[in-house]
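Just below sit the structures, each encoded as structure tokens.
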Structure I
Amino acid sequence: MDKMHWILFLHILMGQCCFFTCRLYEYHFIAENKSWYEAQRYCREKYTDLAKVFDMTDMSRLRNSTQNQGEAWIGLNNNTGGNRMWHWSLPGVEYIQNDSSWNLSGRAYWEYPGNCVRKRDKLADVSCNTMTWFICYDEMKKDNKTLYLITTPMNWTQAQTYCRYNHTDLASGLDQVDGEEMKALFAGRVMSVWIGLFRDSWRWSDGSDFSFRYWDMQLFNDEQSNKTCAMTLLNRSGKWSSDECDKEKPFFCYDDKVILVKENKTWEEALYYCRDKYLDLVSITNLEDQQWVQEKAKNASTPFVWLGLRYTCTLGFWFWVTDEVVEYKNWDSDGTTDGCDMSAAMESGEKHKWFNKLDNNLFNFFCYKN
């Protein structure tokens, strides 16, 4: 390695963010009673926005940020005029319309229309109250198996709760729903099963399309048109219900630590820019971080966005410039080609996979801030 590469390598290792402190976003509990819209305005002025929730890990973080055991606003509302969108139950799986997977001729004559999806040979939207078997997905792959057929009839919400408690979630994404493992479960069987596809008209305040929902079905009624703002019930395991938006409650804000810089720079220029104006280039250490960052990647002006992941020729491995351990990976299926002067960039569209790119490419980039 020549002198210039050594200098750059030493600069990179002087990252200012450590494994134990880097959070891509933080929750803040505000113990002032405000209406949902007043709370939204407060969060946007002081932080980023009303809190959004990606998965159960986020729910734990949210609840752990306060000792309060009452009701508190979160950033979900139903002021869309009834415009429903499809979501997969498993966090991080994006819904992409594929007509070939659907029974476009509709439901069987005995099925009621609804907002949850069952699979027979094809998919159909039916009433979420239908009692039927269901397919769970388990990320802990055992005996080359991730899908489990549960033959106890439940409605869709009960099935989702069962799968999240006993496995990971309801089967989600066309890779699971139309894949070979699903076909093997159906082999020789004529059956109708729930999968993790649903639609609703609830939206997050900041415009993101996180699909996670945690409704308390004993209290929540989606048909109550006057209750269009969501709250978390901290004395009921943090589960959600809704209320009239002008009611005054405490609330949760979130503070975003990730900045998408829409300037075209080489990887090294991006590194120095982030360290000069913010803290460092962004590291991604889990699926939750990946989902958080890829939401922003959609707004990039270049096909790829630089990350803080770089290959060192001298030591022969990839490393995050912020010192986090490289455990979670989201490389494109072609894998990586190790080589000098290579760093990682996330594609701004498609599946937001990571690609190794020569450092002299000019891309947008993600900075991490205090």
Structure II
Amino acid sequence: MTKYQLYATMGAGFESVTAKELQHLGYETRTENGRVFFEGDQADIVRTNLWLRTADRVKILLQEFKAVSFEALFDQVYQYDWAQLLPVDAKFPVKGKAVKSKLHSEPDVQAIVKKAIVNKMTDQYHRRGFLPETGAVYPLEVRIYKDVVRVSLDTTGESLFKRGYRAAHGGAPLKENFAAGLLRLTPYNGTHPLIDPMTGSGTIAIEAALIGKNIAPGTWRKFAFDQFDWFDASLHPEQLAEAKAAVKELEAPIWASDIDQSILSVAKLNAHQAGVLQDIQFKQVAVKDFKTDWENGIIIANPPYGKRLKDKQGVAKLYREMGESLRPLNTFSQYYLTSAPFFEECFGQKATKKRKLFNGNLRVDFYQYWSKDLKKK
């Protein structure tokens, strides 16, 4: 089967996490900002889309070349054998990005690449005029960085964070792959108790249950490759059946609580959709009243940030309450995500380590408090 140059994309700060996921799946990797490269065939395209928890997309790198003129860009794209990739009725939107390059006009870059592909396909298929573009979608991307052009095909479609289990959400929930990335920055593997005392719509707890039960995050969804006419249609159902057969029982309990009963109802619905409702103990309780007799586990939370000035006083009070109720639980390694620079001061303890991340476009810190028994990976 044909081998492809593949790469996974991910949010800033999670490159090493996704690289470890790929290495755990058996791939040799090479990392750049925002992407991790590896090689694989069609079976690997299915496998990585099905199993990667922290990535956004899996793409095939089709072309890589240098271009400093639109003529060169057109000629190089035209040289590719597009008929072996795209059927005559393919719908092939082209997204473009240009950074630090002579060809800096992204609309022009997109238009030139599109025109080159259309011209080549009309020649190859002996067509006149426009191509119909009424068939399956083949999402293409052209990215130019420092005059080096990469043309790729997206095998994923909608981002991998769209697992398919989220029936509802409240406020601004963490994306599923972001929550999984946070969990991968802890020692969590399902063998120790996990507590999310401000669970919101339940994303962290649900992703923890998926990890603990070895449930593939792509279980509930379709991918762009499902529509490619040259793709082996038997691979996806075969690997999905294997993934479902590999699901196991959760070894250690998961606790998810929140002060808001209405948002807990949303979390329970999402957990039900993911098939892990029975694996998570949901309870309405304020963090200041939280108590547990569990030991040697992980506490992880995404508390309110207090981005607006009028919210800061209330958030500072909440962080102090967190410190009073959670800080004494010193057999737990604890992890908190916030953009508030005053978190450590209010919590009452300096973090063992801080990691800079971006929740969307918002710069945040992941505060890590390691216990003597549990340390980060």
Computing FRET efficiency 1/(1 + (r/R0)^6) of positions 276 and 348 (r between Cβ atoms, R0 = 25 Å, to 0.05) for each of I, II, the value 0.15 comes from structure II
Given a value of 50 for percent of Cα pairs over 19 Å apart, for residues 156-259 alone, calculated from one of I, II, which structure does it belong to?
II
Matching task: 14 is the computed value of relative contact order in percent (Cα under 8 Å, 6 or more apart). Pick the structure from I, II.
II
Computing FRET efficiency 1/(1 + (r/R0)^6) of positions 28 and 148 (r between Cβ atoms, R0 = 41 Å, to 0.05) for each of I, II, which one ends up highest?
II
To which of I, II does the computed value -9000 (helix-only ellipticity at 222 nm (-39500 (n - 2.57) for each DSSP H run of 4 or more, over all residues; to 500)) belong?
II
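None of the figures in this text is laboratory data; all of them are computed from the coordinates on show. Keep in mind it's a predicted model, so treat the numbers as computed, not measured. Cβ atoms are built from the backbone, for glycine too; each structure is taken alone.
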